[in-house]
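Readers should treat all values here as calculations from the given coordinates under stated rules, not as data from a laboratory. Here the structure is a predicted model, which is why all the values come from computation and not from measurement. Cβ atoms are built from the backbone, for glycine too; each structure is taken alone.
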Structure P
């Protein structure tokens, strides 16, 4: 019997509540498919920072290295710790474990209403591949002459040949996989999200790498869209897109719009992937910690459950992952079990229980 070691980091705010639902679903589907989940919890959070002066201990990466995957609830509580400090934990794990792909599926479940007219499960099924370790979030720069009239800040984006090439290659291989599975039309497509008309060094470089990589995938259609236009087309023609590859900043922005297309932040799951599996990958709902809802048991657990599904896919437990997806679709399409964001009155754990029962 296979055993998977999962590190759970609930984090801040509602993180404890949604992590509990992810763990519940993982244990339920593991029992059905004859493997086991060995979970270990870590209390790294803003509260941990207030006690220790750091978001996580110095040996955190060494500790996490032995796990098969990491599940992160959510990080951040600006009332306790400034966001630019609390975020350092997430970035340290992403970069330390070379999780250079941020994977964001954008789809809508039956029974869920999108705020954008015409979005249905038939018209919305795309996935964003975001570069996750360099680009605009390279943390390269500094403050100068602070407190004087000549004060200025310098923030430099770093785009490397290796960094661009490997994430773009991942996007093309994902398009091939989706094409084979019939996820979209028989012609798979990768859209290059760029802004090379204005960013005449970084994005021109990014485009050049995209064009070179694309030559190796003649079976995959390519397209290019400036990031500002892409946000418009996401809303106007969501059915057009298959796989989108974007830099760190642009991918971060467009996927929040994607979350709204799929019904809201409560449905948006994400994975921070080390494709070679040299290090553990990390999976998380992307809705944030929502401190004002902490302890009320009203947040939507679907994003965390979807993140658990992605975790199992990464571990090659495909049938177990499909069971989670099918059970979630069954419960949402039925229309009974709905949290407050869907206009319902059911609690977080009650929706989780319903999905577990459907599994």
Structure Q
């Protein structure tokens, strides 16, 4: 029997509730197949920070490096700055494990109705996940005339930019896609985005079979709404990809729907999977959060682990529940609870 070690970081707020449903689905899938999932649940969260002064222990990365994959719920809660929770848990894991690809599918699944009235939404956003606008470097100084002066740096390296571009093109080739569109803003950001465009020009020469294009981020947000059916693979910097994919999830009907994979393509370190929604403290503990983003993240995790049949089984079960239309959480217009949705998906597994 094949065994996978899965580290769970439920985190804060609704993260605890949705990770519970992800674990439930993995346990059911394991029982149906010759696969065993061993779970190590870690209490790292804002609550942990308030007790210990850190979001995770000093040897946190060493602990995580022993697993095959990480399932994260959400971090962030009133009383602890979002800067603290992100900079001391999410970013150290992503950078420490060189999870330089953030993969986010934007796909209207059967049974869902898009608020933009388009039923042909099916593309992916490949987001650079290790540098760019989220490099966490900058400074605060005093200007004698203007007062406080804040500088927030963005760092784009040849290595970082080229490898995310190449990953996007390789993904397109592997999955039978014909278009790669780069999100840019080189008319205003004359260093970072001009360089970003130059790297795309270099990389695209190796993929003549792929239709390459670029679009300014402001225009691209409009294209997301007006012509999403024209999108196949979008490659974007850390900030641009983050914003675009929240928009993409809203196009599907709820921020609670979409998943995210923080991928280490070499497999040298584990990859981390999570829903894109936050901890939603306003509804935490009420049992009404949509676990679909987490279940979809589990689907991505299974694919990354090479368990494609199990990944397909989970996706089929989610779609069956959505098509049936009887079990829906409040964000999708229903009255079902988090656990009721998770139970329905587990019951639909085949």
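One of P, Q was used to compute distance in nm of label points 7 Å out along Cα→Cβ at positions 73 and 329, and the answer was 1.2. Which one was it?
The read-out comes from structure Q.
Can you say which of P, Q returns 25.9 when mean count of other Cβ atoms within 10 Å over residues 241-248 is computed?
Numbers: P: 25.9; Q: 20.1.
Derived from the structure labelled P.
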